[in-house]
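Below are structures written as structure tokens.
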Structure 1
Amino acid sequence: MLDAVAHMFNLCIYTHRPSKSIIIEPYDDFFSGDIVDWRGRQRHDNERYEESVVHSFMLTELGYQNPDGAVGYCYGDSQETFGSLYYGVESYAAKQSLQRLINPLFHPTASFQNSVGTAPSAEILTVGDREVVSQQKEVLPRIILYHGLIDLPTGECWPSPYCTTAYPYAAFHSATVGQTLCFEDRDGVEGLHRFYDNQLKELATRQMLTTDIYLPPEQYVQLYDPYTAGANIRSRFRLNIEGSSSLFRLDAIENYDPVRYIARCRFQRLSKD
């Protein structure tokens, strides 16, 4: 369940044992710490900068498990899969294949009107394969957004005990309230791809810097404390690169020399400087 929700919003999950706390934030928010200038700490003797997309895929799919018949009936004529987005990389160096980032649990869900006689405008969640619903042995896992009570047009009523003029509204995708769990933009509503855009752009360019950084032991330990006032794993690091400077996030510490106070660090260049 946690992996499925993390997939939807591109969540970074970090456990900080000393404080017995867990940080759960989208990628952009997690790597939005203070800017730390490490240009004076760089040791350029054995530095390596790679600007290549050789590890990137030509096409990346963000999506859910296969839709059921109800979704196919509602969106079957669409040129794109309901709930999914394809992110392309324009480069001859990219792998000529598809990378599928598919939700490990959830399926998309369609909503239909004209399902309730006294409230034909009400949008009702519908699941199953329609003509073969009776053969379905289980209900596939779904996730939806609950939007509270929505007013019905004049003359309609929700068939509760008192025939109310509002009904409980929940949907996977709703142009009515302007919210969606689709990865793609649909009906003028921005999709969940917004939580992936920057990271996918960074991975597509694969601008990696591996360099030696002067780092005393106490500061090395503090890197793993997201609550420290100094540099930590959430920081954005300003580094020199090819005669100019840019912002990076710390991708890994490959080696640490406690005698020379030198950390061999690998950084990923950020899409926003």
Structure 2
Amino acid sequence: MVNAKILRVFLDGSSLGGRGYYSPLHREKGCATLIPIPEDPLFLREEYRVNPPSFMDPDKWIDSCTGATISTFMPIKPPTRLDNFVKSIPGRRGIAYREPWILHNDPRIDRGFYTDTGSRIPKDLKRGDILFFAAGLAEYPRGFWDKRRTLSSIISTFNRAKDEGKTGIYLVGGIIVKEVVHLDTDEDWEKAISMHSYLRESPHFYRVNRSAIAIIGRGFTVSPPAPLTTPRRGSSLGRPSKLLQEILGREAAYSFIRGNARISRLVEITSMEKIFDILAVEGLSSL
């Protein structure tokens, strides 16, 4: 028996001080652009606040679904707090803002890791367990992302998609856990990176306070993304889908929805193979 848990990650309506939006679902391509949440530059070490690593720079990070940079799907002007912060950096006066914001590029399904301060990671997660990742996705009009948009334009279009029942919570991937590593000190990071060099791509490594927990394992992508909620006009959340109930069980699935589809209970499942069999029945594939 193994345990499974679903975490909702990536950009959503609660991001950007409650003025966020869902990542784009490209139904014709069978994939989604998963936009990371913004990193608060005040959390970062000074040398990375204006010049972040390439995987945290939306002008350099390439979306695996479309081949475009992540900045293509982000507002022209970043949130006011970032605007004011960059203006206040000594030696940087005169620039209006950094465009767009820095990415908190985590989880990294492609690298097979997820790092967090610990509040969302079950303490009893163990080798062989499955950490699923869900994301809010929306279908935007064809050609909408052909040019950069303002945040107000994106939110207005996102709200129309919600009214039309074209938004939802989807299963986008996960990690089959091999190891859980506590990273409390610089020495912990050095040891972990010596064994797992890709952890250098965790945003937490570049923070002033590096304390974090790393979930390391085999990442997999659900393609196309699998709906965990049934579409309902005027709302991003409907009833739990059949797939969600198959994964979590009926009671835990409804509890997940009542909690705004943020984090599920840790539930026991018979095997990892059962989950992938469920996905296959739904016409989905995982890598």
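Read-outs: derived from the displayed coordinates by stated rules, not from any lab. These numbers were taken from a predicted model, which means no experiment stands behind them. Cβ atoms are built from the backbone, for glycine too; each structure is taken alone.
Some points to look at:
- A value of 3.3 for distance in nm of label points 7 Å out along Cα→Cβ at positions 183 and 263, calculated from one of 1, 2, originates in structure 1.
- Of the structures 1, 2, the one that -3000 was derived from, the read-out being helix-only ellipticity at 222 nm (-39500 (n - 2.57) for each DSSP H run of 4 or more, over all residues; to 500): 1
- Comparison of 1, 2 - label where mean count of other Cβ atoms within 10 Å over residues 31-38 is highest: 2
- Distance in nm of label points 7 Å out along Cα→Cβ at positions 71 and 199 - highest-scoring structure of 1, 2: 2
- Highest-scoring label, criterion being percent of Cα pairs over 36 Å apart, among 1, 2: 1
- Taking FRET efficiency 1/(1 + (r/R0)^6) of positions 167 and 231 (r between Cβ atoms, R0 = 30 Å, to 0.05) as the criterion, the top-ranked structure out of 1, 2 is 2, with the highest value.
- With respect to distance in nm of label points 7 Å out along Cα→Cβ at positions 23 and 39, the largest value across structures 1, 2 is given by 1.
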